[in-house]
Structure P
Amino acid sequence: MIRIGITGGIGSGKTYVCQLLKQRGIPVYHCDDEAKRLMTESPVIRRKLCELIGNDAYIDKTLNKPLIAQYLFASDDHANRINAIVHPVVRQDFLQWTKRQLGAPLVAQECALLFESGFQDTVDFTVEVYAPLSLRIQRTTQRDHATPEQIKERIAHQMDEEEKRQLADYCILNDGTTDLNAQISQLLSQFNNQKKNNKQND
């Protein structure tokens, strides 16, 4: 099995790329969605969040989202503390998930914080979905009904896209004109060739 990590900044279209992968029968693990689930279901996360924030972190076994958000966005240090609790559990959950994808030659992980969280160590190859900044702002303002200034502020708190491009093994250009499916087909072909080469070397 080959494991690939799909990342990209806000508005880059990484979720859409993952939808295209699913259409090809490739299982996809969505880190953000699974993190939200685990913050409610994981007893480890529950205990540590209560130790960090207090028992009000949960109300009737349900995550107190407004309180968590208030703590999370208060400072980068607060965000790092919560990430230090949540990320290891998500990492382990992903590894367990891959074991259940029996017969799948390739699986994907969608992770906005792939490099920031160190999750690149859980995959064989990393893929950056890249789009021009102006297009990312346009897409996100339409999707989230936010102002361009609000989106720019959110982008300013993310890792620079050029830095991600340098770190990633591959890049998919999602500029609205370049054929995404053709790029995905080429990428999957490269992965298959890599797998064949690995088998021959074995």
Structure Q
Amino acid sequence: MITIAMAEDHQMLIDGVKSFFEYDENIKIIGTVNNGEDLIKLVSLKQPKLVITDIRMPKMDGIQATKIIKTKFPHIKVLALTMFDQPDAIKQMLDAGASGYLLKNSGIKMLSKAIVTIANGETFFDPNVAFNFMNDYIDTKVTIGKSEKVILSNREKEILQLIANGITSKEIAENLFIAKTTVDTHKKNMIRKLNLNNGNELVRYAIDKKYQF
């Protein structure tokens, strides 16, 4: 039995996850909270096998909570479940000790897969964030979830629109007030997600889809 403590400040999401696993014989939600501080207390009290936590939460964020959990209870696995797909947020969460990273729009079935994978001692990445981070786990068995459809983040769609308008990476960075390296990272992710071969194909794709974003 995989016992789980979950921290999420949107109660509706908690209720949905609890309902899905209510009759699951292998996965059991043994406690839920709405902030990082209460997550630490819950984990100390119930000692779950796995923790699911959002990043942005009241009182204490998921990154700090994960650091504390992994320091006090290194055997407990942590899965990040969040809307943040920014490389910095992902890296901070993984550096804190998380064994997996999943975006909330990936669906409940992928969440179930992530839980089982991490409980078995492996690392799990959402397919929409895996590209830049799986190499950091070269000595660890890594599972990448399979998405049924291409999901571009709002930022990626924004950059794709600018590409379609003939804007260079440097100009995109200036327009969006982000680093050029961040723009390049988004481009690499889009090339992978869209099964393209290079930047030229991404430009052609952007122009073809210019009015569909």
Structure R
Amino acid sequence: MIASVRFWLIAILTSLILTPCDSADATDAKNIWETTIVKFEEQDRQQMPAEGGIVFVGSSSIRLWDLEESFPEWKTINRGFGGSQASDSAYYAERIVVKYKPRLVVFYAGDNDLALGKSPEQVRDDIARFTTKIRTSLPDCKVILLSIKPSGSRWNLRSKQSKANELMKELALSDPHLQFIDVGRLLLGPDGRPRSELFLPDQLHLNADGYRLWAQALLTHLKE
């Protein structure tokens, strides 16, 4: 009961606060990603995914994920768009998530946001806007927040990533329909550094072995 009240208080405050940064994010999202979103809609017109599936949404770590290979037994929808930030997914939430009426959403964002200068708190707030839109339209839908991954190419952002992950974890604790999963730790070696063999040559995006670890970590949660 208390957790539910906390969630809706956050939702109300989030909907009331619109800073200049928020407006800029919305404008940028519309200008940069509209073509991509329209392509998703064209795919839907050709074959609309069935309701009650699992939507994976977020940046390139989602876009590059071969969901059919990782989760062949599940009805999955990939709505990742590379280079996007959490605010972009929030802006387009109705068109890339809500319309499918999924039972579960898997969300990865924040990586690009921090690289482009946003603070961990801004990342948390943008993710809160996204989850609020989902939970308002689909109150029974569960949302899994994947932690921001450590990577060799962005190791200099590790402290900010850790802070953002802690804030995401706190956000997830505010509502029983939100869940935070630390998938980043799976990519670290005994020395505490990212395992290069789990990444593509750019040392930013995962390869098949990296995604295999993520899929194994998610399987149990997809069944719940």
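Read-outs: derived from the displayed coordinates by stated rules, not from any lab. This one's a predicted model, so the numbers in the text were calculated from it and none came from an experiment. Cβ atoms are built from the backbone, for glycine too; each structure is taken alone.
Quick check: -13500 is what I get for helix-only ellipticity at 222 nm (-39500 (n - 2.57) for each DSSP H run of 4 or more, over all residues; to 500), calculated from one of P, Q, R. Which structure matches?
Q
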Task: Structures P, Q, R, by Rg/Rh (Cα atoms, Kirkwood Rh): label with the highest value - done: Q
- [ ] Can you spot which of P, Q, R the value 35 was calculated from, given it is relative contact order in percent (Cα under 8 Å, 6 or more apart)?
- [x] P
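Check the numbers for distance in nm of label points 7 Å out along Cα→Cβ at positions 108 and 180 across P, Q, R and tell me which is largest.
Q
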